[in-house]
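Values in this text are rule-based calculations from the coordinates and carry no lab data. No experiment lies behind these values; they were computed from the predicted model shown. Cβ atoms are built from the backbone, for glycine too; each structure is taken alone.
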Structure I
Amino acid sequence: MNLSQPTQPATTYDNPADLRRLALPIYGPSLLFGLGEGAILPVVALSARSFGASVAVAALMVMLINAGSLVFNVPASIICDRYGERLAIVGASALGVLATVLCLVAGNLAVFSVGVFLIGIASSVFLLARQTYLTEAVPAQYRARALSTLGGVMRVGVFIGPFLGAAAMAVWHLQGAYVVCVVALLLAGILGATLKDLPGHGRAARTAPDAAPAPTVRAILREKWPVFITVGVGILLVSAVRQSRQAVIPLWAEHLGLSPQVSSVIYGVSSAIDMLVFYPAGKVMDVRGRRWVTVPSMLVMGLSMLAMPLTHGVATLTLVSCILGFGNGIGAGMVMTLGADFAPELGRAQFLGIWREMSDIGGTAGPLLLAAFTALLGLGPAIAISGVIGLVAALQMWRAVPRRSG
């Protein structure tokens, strides 16, 4: 088998209705994985505090999940290429279960930190495997819808997770959130095991006599560097703005003197709008082209952040936050879709691993820049600067993304 030629999936999904066949094996695990992460994200810092960590150290515990993903994106690509997406999804879910159990039984901060870091590693492998699988299995003309749905159901899971975690904590205190995560990841692994392997993937394909050698990460970097320094830079900026969004709403609400409960409601309404528009946005990308979503998404988010420091109460902040959520929602799946569009047939997993690395670098840098500019200039100017970054991202996407992609 010549792996340099496009491969046909064992099971094809030739029209949008066929995407329903992916509901359990690929979208189901994604929903559950997001639910598990959503359940523990609000309590990671609180758990660290229970071990005697300072407020600053407790805040850093949340960053450990991002750090685990950041350092393991490239190794995750090698795992997916060598063992196939199905085994990678199952293995990532198993690692996530073990890591969460470690957090659950940890007797000190050091052990707890290891568990949180391993959750980030598991997330890296899981997210890359599901993206690689859909990129291969779904025809290009339906790719954006499939990947937008993938991003959307993950967001739904992250949205539901805190509520289930809160219900469990009413019975088992902080440990209840981790119990929810263990159950969710265990079910994700079981459903992931039902996924059909793709031809040309995994150990059997790699050891076949006529199998082409997998390209190295360095070779992919050398071959695709024009993409990484153009569209990739745009993706980095997009991720920076998206991650900053998660901080600016509660921070500005606090600045206005609103209570934490009101702040949570505003954030929840914004997130609900975010979740409602992912599939229509994917259809627009498939029918009209990627630029029709990537550019408006960043324009809306950038302008919303520029407007946020001008709000002065619940009504205006809620309105701007909802528009910000809409801008983020219509961009659901666009990072994955663009990565899939530019990924080569041979070395796809390696390319997508680098792509996720750029996205994670941007996602880590965004909140750090927000914090730095807040310390130097104040919260209002810092949020406005994040808005400017969003407008720069829109410009970069307009320049770098082809008029018709995929």
Structure II
Amino acid sequence: MKNVVFVAPYFAETTLRFVSAATRQRDARVALVSQDPVDRLPADLRARLAGHERLQAGLDPDQIASAVERAVQAWGHVDRLLGTLEELQTPLGRIRDTLGVPGMGEEAAENFRDKPRMKEILRNAGVPCARHGLARSAKEARDLAGHVGFPLIVKPPAGSGARGTFRIEGPDELEQLVAALPPGPERPALLEEFIVGTEHSFDSVCLGGEMVWHSINDYLPTPLEVLREPWIQWCVLLPRETEDAAYQGIRAAAQSALSALGMDTGMSHMEWFQRPDGSVAVSEVGARPPGARFVNLISWAHDFDLFDAWARVVIHGEFTPRPRPYAAGAVYLRGQGSGRRVERIRGAELIDALKDLVVEARLPQTGQVASGTYEGEGYVILRHPDTEVVKKGLAQLLRGIRVELGD
């Protein structure tokens, strides 16, 4: 019997699917640590928990450590300490080291979490990535810009999901940014080369340090463009042809990158670029499952439950690779306008017109509060054996559905 502590500060829908999958594993009992109250859980999930600890501050490392120590006292030992949020990976690694819990330790977790450190490790291992540097003052930012060149990207060193990321076109924009968000010793800024090319993600499962399965996704348009333009509706395409020769470069680079960073057993999410000449560059890697409904998408494309598969990997170290019999894609419906609520949805009839392709959808509701995030107010997922059919369906949805915001 494996004793598992799952740290899930907030009960987001996707987080609870991971928690639920963990509680359904054979020979495992799961205690939950959260900031949200346990009575907010669905009754069936609550009944499968072996215990619950509520924290005042769900991301506080000391409070999390105390909760895990109490689980050790109650059970005698903890075999797995889990959490899917990016912000949790380093503190969970530190707790594993302190209490002797198997899994990724603090040093490896920090390799993934600290982006400048990550890029140095990748570069030293011969993994292609963008030129970069860490600025702790406005002067250092100017000096680095002279080395990296314009346009360039400025981001926080421990960010995720492209949050807090800016594209800077020239010296004037850089001066505006350092005036508005001055870098300092306590809040440095990561500057890196802006790579011209297409942007993708690479999700993978490793067992004992060996990559045993992967999934490749294409972004249309890039995440940075999505963040810069709040009105843009965007999509992710999972082509069926993941073994295509066009992806050979990233398959080789991904294994090298994960080995260098210290991935042993678990799932990772990698952002990468492909230049017009076909060469690749790794942007960043997270030691966690992907967000933005990607787990749903991958599950549809590979025709299995990736939530359950992730839980088996991290609890029992088991995984059965699955082929990709389908292409899949998602359109993220972002509200347009300056209002705070959804006022109108145009083109929703397209869902019925594409009903043979639609496998999952969540349309915005009139009066719904605008999310203010890149995921938008709703989404539609399509699936079909032919990649081109999915691409055409995504294009129809992008052109045809509009979510309008108002007051």
Structure III
Amino acid sequence: MGPVLVVEDREQLAAMLAETLTREGYAVEVVYRGDEAMERIAHGPNLLAVITDLKLPGADGLEVLQAARRRDPQLPVFLITAFATVETAVQALKLGARDYFPKPLEMARLLVALRSAASARGQLLALEPAPGAPTLVGESPNFLAALEALRRVAPTEASVLLLGESGTGKELFARSLHAYSPRRHGPFVAFACAAVPETLLEAELFGYERGAFTGATARHLGRFEQASSGTLFLDEIGEIGPGVQVKLLRALEERRISRLGGSGEISVDVRLVAATNRDLATSVVRGNFRADLYHRLNVFPVTLPPLRERRRDIPALALHLLSRASAKNGLPLPLLRPSALGALVLPPWPGNIRELANHMERVAILSAGERVGPGELQLSRELLRQGWEQPEVRELALEFAGEEGEELSRYVLS
């Protein structure tokens, strides 16, 4: 987690701020000039937050704010000043300040606002993916347990079975596993087993020779051969039929396949990662899935939790997804206010990360470059109230909302 940058030309106030923040557990850097702060923001390591006075030598606080927005639009900036006017406050908020505090400074208010901002921001700064690995955001215990399991199994050759509801990020986990594995320089081939008819599934997995069937005008390499020396990710593995299950088991056990219409066998060198949102053990009992294939796939199962079981991660995930959506669409990044971060933890998000990503892309388009509160999120009031009625969920929402908790409460209950 990065430090908090304090920008204050009065040494006594700067020292008081630094001492208080250090006592609260934050790392702190202090500079006394606005131009020095702009240089630090532009060229130094990532910061957790910036607390800056408005009147400064070298450059004023609004220029420091603009420098922060240029370097990292998600960086929370708090302005403090003895020259508080409505016009200045409005200008600061329009430029993207997280909040604005008049002097004499109420330290308790500042700490509440900083704590609210730092929780999600700290998660984003803690991410250290391997080269080529997707960004996996979260610090909830059940998510960290899945991540630790992934990193333990990644250096091995064991087959991995990723379990979890639709939209929980199984393919991202599979790609991350590949990036942390010795096979990272080989191909990563993803294939959705439910995306093709059963009659074509065998040809897609194992390939075919020219003339193997009507329309087979040239040799086609299947996914096993395409993934040679790399990782093959088979999503929705529970959807494959009995005939393909037999051939898949043989490919995994013998590391050899036969193309459709071919006369010989071909050696394959792949590491298999499978995923399903089904209960495969139940499918085995019902006779819909082969027990021997299930045991071969289930060498190292990893369960990915749904968002409703890792709500503390939602604000950081939302910030990450919003930043990605804004960049993809070439739009200025919206600023999620604390009350919006609190609102986001209330719905159950049955579509999980996929649903949250789609929603944040809509926010990126409709609120480009604007400050976003609970109303601008356009979340279902009924779902917000359902979350609010759960004491633990309500407490978490108010924690992220910080000083805007009363506004969030009014919005949800109105």
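Structure notes:
- Parent structure of the calculated result 5, 21, 30, 29, 15, 2, 0, given that P(r) over Cα pairs in 10 Å bins from 0, in percent is the read-out and I, II, III the choices: II
- Origin of the derived value -14000 (helix-only ellipticity at 222 nm (-39500 (n - 2.57) for each DSSP H run of 4 or more, over all residues; to 500); candidates I, II, III): III
- Between structures I, II, III, the calculation of distance in nm of label points 7 Å out along Cα→Cβ at positions 40 and 120 yields its largest number for II.
- Structure (I, II, III) behind the derived value -1.02, -1.13, -1.14, -1.17 of log10 I(q)/I(0) by the Debye sum over Cα atoms at q = 0.13, 0.16, 0.18, 0.24 Å⁻¹, for residues 168-279 alone: I
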